[in-house]
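Trainee: Read through the structures below before going on.
Every read-out reported here was derived from the displayed coordinates using simple, explicitly stated rules and does not represent laboratory data. Just so it is clear, the structure is predicted and the values come from calculations on it, not from any experiment. Cβ atoms are built from the backbone, for glycine too; each structure is taken alone.
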Structure P
């Protein structure tokens, strides 16, 4: 039987779960938009899902794992922006609506008329495939249900789907599409997978205890059914008397029990009080990188598991987390039994509750992890995140603005040996599992002066296997300077090799397009231009597949008709990489 205290905690948890529905009802905007596809709502990735360096700003909608499905305008309005890129959202359309919101449609395969002709005209005018244009109202009007384009896999997409967003037009805040009624049918409860307890030290957190074996299907019996889905973890958890926070790994099953997604909301009840709550209704793009402080970033980098903190670190300013005066942290008293309830919910109002009992250990045995930590940080420079930070030794300089990092850092720096094909010492710049919020400027001194190679020098990260990866930067008076967004090992290398291009064998029989495989050995493709008989033509770059494609259009038709002037098609491709290496290629083909 559950004791009285347990009933009270469950009752409060249930009560606190119903109160936020008032706020939720105020935010709800059902009926403003239609679903942008013909199918029923199906999420590949929900709003706010945790990604590398950001929260997912929209929803990824299933397109039956194929391209070419019609994508419809969700309401009346006008196209306010068109952005085309080899990465990111690929081919994307933004539509402003009179109701004060903007809808975004990303990873499109192609655009429909009349939008396609306008976009192509801009591309030919600018002589570039990728562009980002803001449109004035009235240039390209749309009505509810107009076909904007076809679904695709363009940009940084890892598979065919539609990325869809609803943003507040004035503030650019992105809203949870579920608030607008775009929700799949879902009666499955989210669940708690693992529980983690944290003790606090000056530089962030240390993992103290990990609790597993929590049932993914929460147990419910007659005694507690009236209070919702509750699981009581029967084993008492013993913790040393100290201040703690909790981290959870939690999942939501939206469509099937095998498809696990990120959760909409979660929080903690302690001493009959809600001490922490996280709820993904909307957020600004300026705060999306706070995901690095919301999750246990070191654990994510090392273990690839997304543990979400149920407390607010000092450097975390993400708007969707709220807490009591102690920011979600609690104190375990010696020789005292206490309990905590973790609640998890989805936007369809499915909830789960898990209760844990904690006993405060008063043995006085020092914490081994804390002792090792304090020994390790002795005599290291202190980096206050609220202040600019400057560090300099012979051959290396670092400058950071205030708030470039999230928390206090005891700066870990070491000059290592140089490597073959490097032009400087390798510098260990803190730890790769510490997150950076704003880019940090570094400068490394080159160990030789060769005018023939200086223009090709750049920064590179060094992996555990001593492999180099391009990190940008430019040479200036014996130093290579650049901005970094990750800590790790850095040095100087040279990239003097130009990009390559191969004429595709398929061009011999293809009557609709020509294709070239283009690649670069290190820094990556920066720009390209394809010419047909010295006239620029619109070629699309698929960075995922290193493929450049020109689909025959009116320019090709016009050139072909002038066969008396140009008996063959002469192709010229000019490519540059990010270090300025340029390559030019020429081919001939017969007219198709």
Structure Q
């Protein structure tokens, strides 16, 4: 044994200060370590201001009169006594259920073709199906007017009444909601245990029986979730009914007219509260079904690879081709109408409809405002949403506080945009509110958009964070590294793909949204999607189609540019994912 080894034998090991127990920290380091606890309370206050208090203001407007006396009973009785209310409610439910009955089976067939067949060019078909996500909800309504309206190419297809009414709303909402249902069902059908299909084949089950006994039961929760999503989107949308509703008014449009046209805020608040009920009901039932559903993929599951089947693939190709043709017809009609002098009588090409400064609706200022709003919402929202998910998923704290934060982060999914916008009117426009100065500003529009689209981004971030091993934080704490430093240096680079997905989602959604911000803009903050509505009101249908086309192209180009610009960045930061 060497002398050095002999001298240290039996003595405790001496380790550097940076290894093992955390070193002594100064005041700055202590603040850095306590920052996540303070941030949780800050995020909770943000949930209260951006979501809870506006909803409470909406309820107060519906429940109490100007003197603070309870008035809900009398107002509900007055609303029910109105001979137009029950037909209004019946029409809203009828068109919502009809849209669910049309969209969900079609989206399921499309998703089945993408995930369970061997058709060619599946990425192309999926890209076409998701194109409506990049367009404002008014675009399909405008295109339907050009196709089936009084001066449309197929103006006699729907009889004397034309497209205006039930059929117009149904087709417009089907175009608007189809990609939303498709995304849910694609995610549902992407998980399948190949052993179940092997067992069915070994037992001699026919393809149809296998579909009925294996595929459908496994997709039951996804089908219900897609139906709930479509129902909520349709029953709370007023853009499509406003353009092609004709003599078929619905609840959402009535709420919009009550606030904007008639200044009946208590009626708008009461209808907004009613629109909140189906969303909360479907959200609650969907959450209950998710808790009851058993996992489809176990650790021993085998990836399902569809085998060759010409008949199945031919039917699937017919489904995706038909649906894609319908979607492209609507999009091409809107784009074409914006580029010709007078559709369909004078097809000479012109860019005159893009001279927005000479049209009612806000001009090019509205487009610039939308770009600014989308960029601010994407930057601020991606940071806020990811940090909020990190606080609940990767830091320690009281279980009740984490549960409260998670509930607040999931609540926006159950609040329709129109209802949230009404709540913002009653809360931020109150003269005695210290935040009253925000009303009509770009900052309030950004806050509303981030709150409206928060849940989808949070679920994306939380799913990415849950894939990380907790040893990252444990090792950092043992080295005395503050949690925020670990988050910036380790967690953010690993989760960069999810953060970019959130950024892209917020940018596109902010470009196309109408319902959440329709009550909040001022002449200086008018947005492109709202200018489409204003131009259509003024009878400038072709310029409205032009602005819709511009929004569509901007959203698509922004998504492609973001993907291209981030490709190299992701290759560098995600090199650890590639095998050696």
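Trainee: With FRET efficiency 1/(1 + (r/R0)^6) of positions 141 and 541 (r between Cβ atoms, R0 = 25 Å, to 0.05) as the yardstick, tell me which of P, Q scores highest. Intermediate values should be presented prior to the final figure.
Mentor: Details: P: 0.25; Q: 1.00.
Looking at the calculated values, the largest one is Q.
Trainee: Hey, another quick one. Comparing P, Q, where is distance in nm of label points 7 Å out along Cα→Cβ at positions 133 and 413 highest? Walk me through the intermediate numbers first.
Mentor: Numbers: P: 4.8; Q: 1.6.
Of structures P, Q, the maximum of distance in nm of label points 7 Å out along Cα→Cβ at positions 133 and 413 occurs in P.
Trainee: Output the label of whichever structure in P, Q has the greatest value of relative contact order in percent (Cα under 8 Å, 6 or more apart).
Mentor: Details: P: 10; Q: 23.
Checked P, Q; max of relative contact order in percent (Cα under 8 Å, 6 or more apart) sits with Q.
Trainee: Among P, Q, considering only mean count of other Cβ atoms within 10 Å over residues 61-68, which has the greatest calculated value?
Mentor: P
Trainee: If FRET efficiency 1/(1 + (r/R0)^6) of positions 229 and 493 (r between Cβ atoms, R0 = 35 Å, to 0.05) is computed to be 0.05, which of P, Q is the source?
Mentor: On the way: P: 0.05; Q: 0.60.
It traces back to P.
Trainee: In addition: Figure out for me which of the structures P, Q the number -3000 belongs to, where helix-only ellipticity at 222 nm (-39500 (n - 2.57) for each DSSP H run of 4 or more, over all residues; to 500) was derived from the coordinates.
Mentor: Details: P: -3000; Q: -21000.
The structure behind it is P.
Trainee: P, Q: which one has semi-axes √(5λ) of the Cα gyration tensor in Å, for residues 85-308 alone, as calculated, at 44, 21, 17? Before the final figure, lay out the partial values.
Mentor: Values: P: 44, 21, 17; Q: 38, 22, 14.
Of the structures listed, the value fits P.
Trainee: Something else about it: Thinking of P, Q, which structure, once volume of the Cα convex hull per residue in Å³ is computed, gives back 181? Please list the in-between numbers first.
Mentor: On the way: P: 181; Q: 223.
Going through each structure in turn, the value belongs to P.
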